[in-house]
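Every number in this text was worked out from the coordinates using simple rules, so none of it is lab data. Model, not experiment: these values are computed from the prediction. Cβ atoms are built from the backbone, for glycine too; each structure is taken alone.
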Structure I
Amino acid sequence: MDDLQTLGVELVTLSKDQLKKIDLPEDLSVAVREAQRITQHEAHRRQLQYIGKLMRAIDPEPIRTALDEMKGLSATANARQQALERLRTRFLEDDTVIGEIAAAHPGADLQLLRQLRRNAKKEQELGKPPRAFRELFRVLRKLP
């Protein structure tokens with residue numbers, strides 16, 4: 001029971017965008033948003049207990065998995081991140097990797113990827129901060 005309430009506290013500390021990424025039942029989602037809004041200590045504590053009660057009625061594993069992925073703790077999240085970093089490195093070294101990206105992700109904005117590649121290479125040559133390098137990673141991470 002305490003574990004579920006602790007999980008509920010983790011949900012309350014998330015931002016709105018992070019909460020949208022987790023598939024929560026409607027009543028639990030409303031309770032979490034309400035707990036985020038409450039500032040009075042005792043009312044907040046009772047709301048957290050209510051969230052714990054709601055959590056008992058659902059399977060908490062998908063929520064734990066989603067939270068672990070957000071924190072970067074899950075093995076699959078780490079493997080995906082490393083694969084994306086390798087893809088970015090290969091793409092910066094060889095422009096023909098764009099064909100591989102296009103085949104794996106048909107909805108990818110290839111023009112944007114090429115532009116970010118050019119900018120990242122120019123940043124590396126001029127010794128500038130890696131803004132486009134990081135943006136390239138973000139774009140690759142968002143690919144479907």
Structure II
Amino acid sequence: MLYAEDLTVGQRFPFRAYPIGQAEIIEFAERFDPLFIHVDPVAARNGPFGGIIASGLHTTAIYQRLIVEAMWWQVAGVAGTRIESRFQRPVRPGMTLTGHAEIAEIALRPERKNAVITIRSQLTDGTDTVLSVVLDAVIHLRPDHPQP
């Protein structure tokens with residue numbers, strides 16, 4: 001288990017490759033975001049993106065899955081406190097998404113037995129960023145961390 005003291009600014013957690021297909025995009029959108037650009041290939045072809053694209057919520061869900069696998073399963077996290085997302089390119093069927101999370105700041109709070117870390121992440125199609133995320137999260141200090 002990684003505690004706040006084990007993390008360093010600049011430390012990266014790479015994401016695995018995640019291929020996304022049209023069936024997954026449509027299935028997610030039919031349940032959660034049934035706009036024509038996400039569920040109807042014929043109508044989407046004539047829409048603003050020239051074809052089916054993943055919902056931003058779907059893209060964010062994929063990001064969450066990848067950051068959990070890359071980082072959160074091994075970090076003594078308490079909870080997220082802030083998230084800012086920027087969608088930079090549409091996610092299309094046939095893309096393979098990947099990326100990384102990087103520790104940008106660490107603020108130890110020994111009186112609370114935790115730290116707040118800022119993480120900057122990028123989800124890419126292998127070349128270009130499709131989603132950038134900045135989040136703050138509370139992380140446990142080691143149980144034996146000296147008290148103030």
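When distance in nm of label points 7 Å out along Cα→Cβ at positions 85 and 125 is compared over structures I, II, which one is greatest?
I
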Handout entry: Top of I, II by relative contact order in percent (Cα under 8 Å, 6 or more apart), largest first
Key = II
Exercise for the section: Work out which structure the value 1.00 belongs to, where FRET efficiency 1/(1 + (r/R0)^6) of positions 37 and 93 (r between Cβ atoms, R0 = 30 Å, to 0.05) was derived from one of I, II. Expected result: II
Fill in the blank from the handout: The value 16.2 for mean count of other Cβ atoms within 10 Å over residues 101-108, derived from one of I, II, belongs to structure II
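-6500 is what came out when helix-only ellipticity at 222 nm (-39500 (n - 2.57) for each DSSP H run of 4 or more, over all residues; to 500) was calculated for one structure; which of I, II is it?
On the way: I: -24000; II: -6500.
The structure behind it is II.
Suppose P(r) over Cα pairs in 10 Å bins from 0, in percent works out to 10, 31, 22, 18, 15, 4; of I, II, which structure was it derived from? Mind dumping the intermediate values first?
Working: I: 10, 31, 22, 18, 15, 4; II: 12, 36, 27, 16, 8, 2, 0.
Computed on structure I.
Looking just at distance in nm of label points 7 Å out along Cα→Cβ at positions 21 and 45, which of the labels I, II belongs to the structure with the highest value? Each step should come with its number before you reach the end.
Details: I: 3.3; II: 2.0.
Largest calculated value belongs to I.
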